[in-house]
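S.K.: Please go over the structures that come below.
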Structure 1
Amino acid sequence: MFLGAYHFDGTPTELVPAYERLLAAFPPDSLDLHVCVIREGGLTVFDACPSASVFAEFSAGATFADTVRAAGLPAPRVEALGEVHTVRRRQTVEG
């Protein structure tokens, strides 16, 4: 599993509704690991793909760019983070 980060810069109160529209465009069972963090100056979304090559293809693809644009989000800064070594989760957290 490969983890990447999508950094959306802007006002969080404006970005969150657009992010929710983006999330609704993907079936829940298509997300292996997905975390959205509200930070000062925007949102960062951590998302896992099966491999680095799948991440690279997905994050640079026209379909993803079109879906981001249609949701009303700015183009993200994309960061390839690396292979996931361990995941521990105590409970499901929803905002």
Structure 2
Amino acid sequence: MSYDVRIRPEAEDDLKEAYSYFEQCRSGLGADLILCIEDSLSKISRNPEQYPKIHKALHRALVRRFPYGFFCKIHGDIVIVFAIMHCAREPKKWLSRA
């Protein structure tokens, strides 16, 4: 079964911010981030339950090569991504979105 992954606007903003940051660090690094994000989204859509619950029903999936994670909830056959954030950020920021 494949899940429908929906990304909230706040999570899209997180991704835009991360992309800009990595592009400033090195040209093309932001594009690498996007590829890793897409790979993670594909894995999440196939089996979101494989990722650990970190707070009540909130799951976190880590992104390969980058210190970022997806914070999401599963509702039936839909996965809602609330945040795409650096893993060292203060938890209150992503918790407030869930």
Structure 3
Amino acid sequence: MKLRVKFLASLYELTGMLKTEVEVPDGLTVRGLIDVLTEKYARLREELLDEGGNLKPMYNILVNGRAIEWLGGLDTLLKDGDEVVFIPPAAGG
């Protein structure tokens, strides 16, 4: 299946990509997508996940515009055509 993936702000700097399409196996979860993306962007996992494998505080991941915390968390099942957006913490004022 094909997914659209976007990296915002500092994650764009880390990956060098604002958006991309990736071909992944059916039945993949958000956690599985992070595993797939880490093969290409080695530091992505350590940037997003803590030592226990949980999403670090202040990071957000959206699937089709909905925060994964309101879906299935990192175990949110993805389907063909989904858009996944990785959003790092932001500061400012």
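S.K.: Given a computed value of -9500 for helix-only ellipticity at 222 nm (-39500 (n - 2.57) for each DSSP H run of 4 or more, over all residues; to 500), which structure among 1, 2, 3 does it belong to?
M.R.: This figure was derived from 1.
S.K.: Related question: Given a value of 40 for relative contact order in percent (Cα under 8 Å, 6 or more apart), calculated from one of 1, 2, 3, which structure does it belong to?
M.R.: 3
Bear in mind these aren't lab numbers, they're just calculated from the coordinates by the rules spelled out. For clarity, every value in this text was computed on a predicted model and none was experimentally measured.
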